[in-house]
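Where a number appears in this text, it was derived from the coordinates with a stated rule and is not lab data. Nothing here was measured: the structure is a model prediction, and the numbers come from that model. Cβ atoms are built from the backbone, for glycine too; each structure is taken alone.
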Structure I
Amino acid sequence: MNWAVNWNPTLMNLGDIDMVFIPMLEHDHYYLIVLELKHTSISVIDNFSIAYPLVRLNDHDDYFEKDFPYKVDEIFVKYLEHVKHSKTDKMNAAKIKKVKIAWATNSNALDCAMFVMRHMEKYMGAGRNSIVG
């Protein structure tokens, strides 16, 4: 995280940050995890429709059995604890949800990196009706 904020002490505690976007690459497929501190929510945005999920959302007590969004969440919450962020407990309790998007596909596995860039452009947060066509 320190590298991501260019070692800027003002940014390292995430005090003025509303959303953290984490592009993910898993099994040659890109998708996006958005950790929202303002609305204390965690969103997974993937170009594949919910009917054809490539990104799994299974939690498990054993860290090594968790799916990647849950691993990212756990590490992020540990960072929030480290910097003593006021939203640590709320982020720890937040449920991970997959966002429905207007441009979801059932078969396009080639353009997923481009979709991630589009997701980052359009996503306005879980507190708003954020992703539209």
Structure II
Amino acid sequence: MDRKTMRELVFADVEAKNKLEQLLHPLIRETVLEELAHISASYTLLAVPLLVETGTYLKMVNRVLVIDCEEATQIHRVMARSKLTEAEVRAIMLKQASRKARLAFADDVINNDGTSDSLQSQVDTLDTLYNELSRQINQ
């Protein structure tokens, strides 16, 4: 798939974006449900990029974790990863849920602006919390 062409199309044409989402979202949701049926871990994390925009998975989860960073960090990382200009990244961000909106949905937040040690500490803390909550739910 030509990701650049697809990105340009769906961010420029609302109807094309809606058609793509109508095709993909049910398939993705079905796959997620199938995978969840086979998981035996004490807890599971679903990575849902459009959680705030669609709300689709909110009924399936007990908590919402947001991995957050400053806007400047986000822009820099996307530019480096996807080879986009700052203007292109900002245009995409304007069509997505804002940082404020994502944080409003969050039960838990990991700040991803710091060091890898800081990140690991936050992950460890949440792992402990999620294992404890899982034990409480499954008693």
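Odds and ends about this structure:
- Computing helix-only ellipticity at 222 nm (-39500 (n - 2.57) for each DSSP H run of 4 or more, over all residues; to 500) across structures I, II gives -7500 for structure I.
- Given 17.2, 51 for Rg and Dmax of the Cα atoms in Å, calculated: source structure among I, II: II
- Looking at distance in nm of label points 7 Å out along Cα→Cβ at positions 32 and 72 over structures I, II, structure II comes out largest.
- Structure with the greatest value (metric distance in nm of label points 7 Å out along Cα→Cβ at positions 80 and 104, set I, II): II
- Among candidates I, II, the computation of distance in nm of label points 7 Å out along Cα→Cβ at positions 16 and 40 that gave 4.6 used structure II.
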